[in-house]
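A.B. asks: Next up, some structures in structure tokens.
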Structure P
């Protein structure tokens, strides 16, 4: 995992890619706007608005890639999304060897510790919700539809939540 300087006063924002930034399962007759990108021979439609949405969240959060893309997220997405520098990313065990009910939970928990966090993903399961409810630190799960990904409504929800935390409410 790449460690970037931590800003302890901001909550962490764990960002999945497939289904959040890279869109799929959309109707081909109503394809969302975006740019096609080939990553290791796999073609992805990268949302046209993902970059502006991530930039809008940067003041309120410390963003972290939370995807099986791992280091490839910075290599392929950072320039396309207009991000100033690389983001830290998590490394994950093989999903088949994950000790919990979701393959990302152990890495998220290890990185976050007791810090507040928001997690944007299209693949939450019951274990994710159970884990979030049991955390001692504030935790927000933001589900996305893989056909549309991260949208303005998610950004507003995330900004409102982070600002409520900052005010202590």
Structure Q
């Protein structure tokens, strides 16, 4: 399937193309050569193979008319990073270990008293998954001096770990 643009570089679609007051039939898009199409303001788009940089995706294309064709140039945008809402307890502990926080988290839990310590131990050892929106997790992160970004990065690291 071919893509076409007009002389302003705006994508157009075969549906009774009008140029200088003349309506052309849809078949001209398939039957005419590039020179004939250019004579009525239609340019077939040529896409060249371009390597997409890591962490990017094609947002849209810009078009430059060169002779009887239009060359497409991709415009890239960052792929949004989606922080997981949950990770398994094992993934969470492995991420803490890899990031060098495991001992500090265990020391923090041991510094707590009474009910807070018991609830922290339950959250740390007995849950099947760790939630990013956990109040205990947020409190522990603040106590350890971690930023929201660092906590997000831990969850991204945890998600990538396969045990």
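Just so you know, all these numbers are worked out from the coordinates, no wet-lab data involved. Computed from a predicted model, the values in this text were never measured in an experiment. Cβ atoms are built from the backbone, for glycine too; each structure is taken alone.
A.B. asks: For which of the structures P, Q does the calculation of distance in nm of label points 7 Å out along Cα→Cβ at positions 68 and 132 return 2.1? Spell out each step's value before the answer.
C.D. replies: Values: P: 2.1; Q: 5.3.
The value was obtained from structure P.
A.B. asks: For FRET efficiency 1/(1 + (r/R0)^6) of positions 36 and 92 (r between Cβ atoms, R0 = 25 Å, to 0.05), which structure out of P, Q has the highest calculated value?
C.D. replies: Working: P: 0.45; Q: 0.00.
Checked P, Q; max of FRET efficiency 1/(1 + (r/R0)^6) of positions 36 and 92 (r between Cβ atoms, R0 = 25 Å, to 0.05) sits with P.
A.B. asks: Taking Cα Rg over 2.2 N^0.38 Å as the quantity of interest, name the structure among P, Q where it is greatest.
C.D. replies: Values: P: 0.99; Q: 1.87.
The structure with the largest value is Q.
A.B. asks: Also, quick follow-up: To test your reading of the models, identify which of P, Q gives -7500 for helix-only ellipticity at 222 nm (-39500 (n - 2.57) for each DSSP H run of 4 or more, over all residues; to 500) when calculated. Could the numbers behind the result be given before it?
C.D. replies: Details: P: -7500; Q: -11500.
Structure of origin is P.
A.B. asks: Using relative contact order in percent (Cα under 8 Å, 6 or more apart) for the comparison, can you identify which of P, Q gives the largest number?
C.D. replies: Details: P: 33; Q: 19.
Of structures P, Q, the maximum of relative contact order in percent (Cα under 8 Å, 6 or more apart) occurs in P.
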